[in-house]
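What follows is a group of structures, each given as structure tokens.
What follows is calculated from the coordinates using simple rules that are stated; it is not laboratory data. No experiment lies behind these values; they were computed from the predicted model shown. Cβ atoms are built from the backbone, for glycine too; each structure is taken alone.
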Structure I
């Protein structure tokens with residue numbers, strides 16, 4: 001089997017939308033795509049309810065009832081063999097995306113006729129004939145058409161999102177794009193990595209997106225609906241339930257996905273020429289977070305994150321026309337992924353869009369070289385590390401990447417609480433976190449020792465390591481000793497413990513100057529932290545005993561709330577506070593040089 005070349009920029013091709021597609025307008029098409037859903041059904045038959053399969057309740061049971069007897073079909077064994085070459089979940093993610101890529105270049109089932117030159121013999125000569133037979137034998141399209149009501153929940157969110165900022169109008173006005181049709185084709189049963197495309201077929205140019213909303217690592221979901229569809233397609237770890245019920249946030253998440261992919265379409269032509277002189281920008285991320293660069297496919301190309309940076313900046317610019325606070329939140333989370341140039345690049349593309357509107361540029365693509373050049377003004381090869389440290393916030397993501405490099409992380413639970421019956425509970429929480437961290441480090445080539453210790457067992461040398469502290473200061477003696485280093489603390493209010501912001505004007509705290517965001521069911525606000533009930537917190541700071549390492553603190557107002565963050569590996573903010581109703585997020589930098 002010929003393995004397709006790694007296409008890190010994720011710029012894919014697409015054919016004209018199938019006749020069953022939902023027409024948003026004459027130039028915008030949206031649907032749960034039958035080709036993608038056919039792939040999902042076969043994948044489910046091959047691997048069961050694995051990391052990539054979305055738990056769709058009754059729908060998945062109906063898939064099993066309708067297609068289960070075809071589990072021994074030839075195409076199922078072919079797809080099992082295809083994925084046997086994927087050595088990690090990240091590679092599996094890529095392999096799945098590439099299958100959808102080629103399927104979206106075909107007509108609807110059961111014909112599945114390639115509508116362009118695929119140049120992939122295995123797909124055309126082996127996989128596609130077997131898939132055609134499966135689609136015919138099962139009468140797949142009857143199942144697909146009779147289950148449109150299931151797809152409506154996702155489609156209604158997608159439609160509302162597109163109505164907030166219609167892509168045909170916005171891209172024409174802000175990016176100078178004309179004579180383009182927009183097509184958004186998505187799976188339902190299986191989570192396929194999102195991707196963009198921009199072919200010209202029969203004189204018509206198509207731009208749009210396939211796959212799903214980006215999954216956990218780069219844009220962690222924070223709503224009940226997106227939690228249901230989200231998957232950790234890098235490690236297969238469970239997700240924490242720090243989510244709220246917000247259809248508005250659902251729409252913003254999807255809209256960001258769409259404009260990220262359209263950002264690829266608008267900027268790729270100018271970026272494809274030569275990015276060799278800009279690879280040092282990505283090198284700065286890889287120097288700080290080499291494990292991230294190993295498991296995230298966007299780093300598998302020496303300039304992959306430059307492509308991503310331009311798409312992210314266009315996403316942020318587009319979102320600023322709908323919700324400026326959410327646009328800023330997205331930008332800071334991108335910085336936390338290492339994209340230290342995001343603020344500068346956002347302003348550059350904003351100037352480009354203004355130039356397009358004023359007639360200074362024919363389109364956004366024409367302005368990309370100037371925006372690219374602005375990155376050299378932000379950081380040179382000589383000072384890039386300093387700029388990086390002053391722009392990228394301290395986060396759990398950086399802390400756990402650092403522990404991969406040092407080969408050791410210590411999880412510390414408390415033994416000091418007068419209620420001794422809870423010590424074993426706290427220890428079990430620490431063990432849960434340790435188990436997730438051991439799985440997290442499974443793709444790192446070296447050994448990472450994940451230790452669990454009681455607070456009374458920690459030595460002076462241990463204090464210099466990367467630490468995860470579990471519980472509040474009453475239970476955990478180390479938390480009490482580190483308390484002055486954290487921007488939060490627990491205080492007693494009428495006999496109950498409450499989480500309070502520790503760095504305010506009254507105590508003249510200058511260590512942290514965080515950028516605050518509060519996410520509610522209705523809005524994203526720029527607001528400072530407010531005292532709240534039933535709070536859980538996860539935060540990271542540099543280790544005062546060894547500033548190259550980090551201390552991550554996980555705690556709740558009680559032991560049960562502390563367990564909210566048993567998988568701390570995917571957080572892209574310096575801290576998060578969750579109380580069941582709101583999510584409060586903050587970002588701060590702690591340059592190593594300081």
Structure II
């Protein structure tokens with residue numbers, strides 16, 4: 001069998017099962033004894049491939065086959081991996097939705113995607129019934145977990161019961177996919193609007209695997225600590241052993257760091273993927289101990305973090321827990337295209353962090369091999385074709401566009417969003433507009449300056465979030481800042497929202513404002529900021545606990561400014 005780019009992504013698992021049948025593919029926590037010691041269950045590659053074959057036969061008999069849109073709401077574990085590859089084998093289209101996006105968004109997403117099948121834990125089926133998810137389109141409902149919970153009340157078939165009654169039929173004849181065959185629908189986090197379903201082809205997945213392997217020199221037989229379910233699926237395709245830690249994957253910012261270090265101690269972990277929020281908690285936990293007994297991450301060859309920029313301070317502190325030659329890589333990309341660029345912590349800490357602190361943006365590195373990255377002049381409307389795209393001046397901040405095999409072609413059921421995000425080329429290809437702004441430096445490195453939708457225009461002056469915020473984030477009492485625009489265009493104000501580090505005395509706020517204003521006077525690009533407001537805790541996305549919901553902050557800031565103006569008016573009257 002082949003694993004070329006036009007092949008069904010499930011063939012990567014079958015190929016690995018042939019090459020390394022007895023190597024462990026997935027290791028998951030099974031429970032804890034009365035002393036708190038964790039036990040694990042696992043499948044090797046031969047078993048995982050065989051289990052996915054067995055499930056594929058069952059799914060096919062249940063009417064799930066080529067093109068069947070199938071919601072998969074299963075917790076990270078052996079079933080999650082086996083079911084996902086089984087769905088690929090039958091040619092179904094898994095619909096992967098982060099449960100952390102909220103019930104309202106989930107209902108909207110499922111209404112748009114019109115699923116025909118729903119596979120999930122009993123809790124997911126209960127939510128489906130109560131909230132009407134997929135009510136008009138579902139024809140097949142399968143419950144995972146114990147058969148005791150697959151009650152007729154849920155209107156589901158028990159996967160456990162169906163499997164027990166199914167004969168062993170051997171390898172499943174894998175669905176033949178081509179370059180354009182829809183493989184899955186992955187929803188964006190919705191941090192800058194409603195979530196959108198990115199349509200992934202099998203070729204997209206294969207290109208991602210190839211890019212990740214080439215970028216980070218990932219080798220079969222390595223152990224990967226999977227703290228993010230979607231990224232975890234790449235581990236078996238890359239020949240790694242996926243170790244699932246004992247954590248709530250939907251709440252990375254609230255992870256118990258002891259459980260992560262526990263997994264690192266129990267296995268020789270080579271690769272760790274984690275959101276910036278998770279890395280921050282790991283770092284804080286590691287540095288809680290004195291140097292002589294500080295836990296170390298000695299086996300790690302690399303750490304990968306995505307979803308939002310990782311502060312240089314976190315990179316610096318985490319690096320002290322790592323071997324000297326181990327880097328923290330921060331690939332740049334999006335649900336629609338990943339990876340686009342990559343940079344390591346050595347280059348950031350030795351070269352680019354100083355420029356970031358001076359308001360130059362965040363360096364995200366050089367484009368990955370095989371991907372074309374361009375910067376065009378900022379345009380808010382659709383662009384009819386690439387040949388008419390407004391080109392940006394050298395080193396000027398513009399809109400980032402990408403073209404390559406890992407870039408998804410469309411959003412599901414959203415033609416207007418697709419037309420806005422995709423720019424067709426004369427040769428039949430297309431560029432994806434990332435929705436981000438940035439520029440290339442004279443070394444060919446891309447610098448990220450924020451989301452296009454988050455820029456604040458004050459008259460003829462345009463303020464970009466990352467360059468403005470970075471200079472204020474250097475203040476020792478500041479945890480993070482967020483630039484937002486308030487008011488109608490004619491009375492538009494640029495406001496800096498401030499979240500302080502935990503434990504900072506509230507009485508320090510007037511002095512902190514004065515110190516931030518002193519920083520402001522040093523940088524021409526921050527002069528248009530007219531107000532500084534303290535916020536108790538920024539609203540952030542659930543998936544990574546790092547993307548700031550600036551639209552919500554903007555509404556909050558407008559209310560704060562309105563209240564302060566009313567208070568000033570009342571004082572004037574009195």
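Data for the structure
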read-out: Structure responsible for 22.4, with mean count of other Cβ atoms within 10 Å over residues 112-119 calculated and labels I, II on offer; value: II
read-out: At a computed -9000 (helix-only ellipticity at 222 nm (-39500 (n - 2.57) for each DSSP H run of 4 or more, over all residues; to 500)), which of I, II; value: II
read-out: Read-out FRET efficiency 1/(1 + (r/R0)^6) of positions 224 and 488 (r between Cβ atoms, R0 = 25 Å, to 0.05), computed value 0.00, structure in I, II; value: II
read-out: Top of I, II by mean count of other Cβ atoms within 10 Å over residues 176-183, largest first; value: I
